Structure I
Amino acid sequence: MTQSDERKFDPKMLEALVCPQCQGRLSFDAEAQELISAVARLAYPIRGGIPVLLIDEARVINED
């Protein structure tokens, strides 16, 4: 296991983070390791415990 694999996202960081698309609140999906913007309908990945808040890296959330 590498050092980056051992790092985990700290949910306390949600207080300081917003969606770069809409500046709305984010929620943490621990199972998927993503930060979710319900308003923008985007899921931002968390890699090595670090949120990747780049719109180009986000996954679009479908309504299904």
Structure II
Amino acid sequence: MEIRKEYLTRGQAAEYCIKQGLPVSPKTLAKYACVGGGPKFRKFGTTRMIYKIEDLDEWIERR
């Protein structure tokens, strides 16, 4: 039985996207966070962005 975290860091989110067949880097996710067009994210603290797995899955499907 695999235990999945609900939230991923930007680096983990990029790795998750790659495993799902969408090659994307953490820098690209950072750019999307600024200009739009990326997956939904949440701020954790003042500088850390986290991504919910279901939001990543939704974004990957749209692409």
Structure III
Amino acid sequence: MLLRNALRFLGLGWYVVLCLLGGGYVGYFLDNGLGTKPFLTLLGVLVGLGLSAAGIYRMVKNLYN
């Protein structure tokens, strides 16, 4: 049981990292194509941050129910 919970929290960390990097990468790709540096990169990171916060809330809520 303890190992299962530890692995779930490790998964939370990966989820945050992937959301932030994914949003930043998509924003960077769009910035290069549209020439709007660094606006869309920052927007992508903020969207990734929002997605990761929502995902963490859902995962922690399910973990403690």
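Readers should treat all values here as calculations from the given coordinates under stated rules, not as data from a laboratory. Keep in mind that what you see is a predicted model, and the values were worked out from it rather than measured.
Quick notes on this one:
- Among candidates I, II, III, the computation of Rg and Dmax of the Cα atoms in Å that gave 11.7, 37 used structure I.
- If helix-only ellipticity at 222 nm (-39500 (n - 2.57) for each DSSP H run of 4 or more, over all residues; to 500) is computed and equals -32000, the structure in I, II, III: III
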